[in-house]
Structure 1
Amino acid sequence: MLTDIDVDGRVVKGLLRLGWDVVRVIDTFPGTTFDDVLFEAAARQNRVFVTNDKRIHRQAVAWIQKQHAFPMVFWAKKHHDRMSIGEFLQAFEELARREKPFAYPIEYIKPSF
């Protein structure tokens, strides 16, 4: 996974504790890096790009529509108020248990209630 700067650090730490291979954008790219460079890195490194930034989501949709597919997980920031860190981690684990996890270019995490 390649996590955007906006992803809550507690989610990142939880994913690491669960054994996920997570790289944070902030640790590997300058803060001024364009989003398409991050998308290309995720695709080239076969990583799932993880974000909750609506602007990045819109750019990713446009990028994917141009036939530049890469896997991505997105949730709206408003879900932070409605979901616990444990629920986010559970959602990732549920995605991983699917027969073809992350097969669709963008997977959406939403509250179950």
Structure 2
Amino acid sequence: MDLNVEKKGDIIVVTLPGDTLEASNSQEFSDAVAPLLEDNKMVVFDLSKPKFIDSSGCKAILLCYKKLKDKGGMLHLCSVSDVVSALFRLMNLYKFIGIYETGEDAVKAFREMEEKL
């Protein structure tokens, strides 16, 4: 899976490719993102391209969140479509994963968190 990765200081922004994150590609996504999670603590997933995420895709995102959290890191999401956003609200994902309008907003939220520490 070709992930577009942009580094912004100590924060990485990962743009997920394709229209979906589902059973057919969630393992490939997990495998592709694993090295990035090992090397970084602050990660933003840009979800501007996926228009549909199923339970397997949600599980993959939640496992990424858990891996980062377990090592003192954090995951933010940005540019989430209305359909995916509705699913995330239904799952109460926004209560523990920051969901932002844009990548810049997500990076800014990380910077503000750093300043408070």
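Derivation of every value follows stated rules applied to the coordinates shown; laboratory data play no part. Computed from a predicted model, the values in this text were never measured in an experiment. Cβ atoms are built from the backbone, for glycine too; each structure is taken alone.
What to note about this one:
- Value 2.8, calculated as distance in nm of label points 7 Å out along Cα→Cβ at positions 78 and 102, assigned to which of 1, 2: 1
- Structure (1, 2) behind the derived value 13.6 of mean count of other Cβ atoms within 10 Å over residues 14-21: 1
- Identity of the structure behind 16.2 (criterion: mean count of other Cβ atoms within 10 Å over residues 70-77, calculated), options 1, 2: 2
- When helix-only ellipticity at 222 nm (-39500 (n - 2.57) for each DSSP H run of 4 or more, over all residues; to 500) is computed for each of 1, 2, the one that comes out at -12500 is 1.
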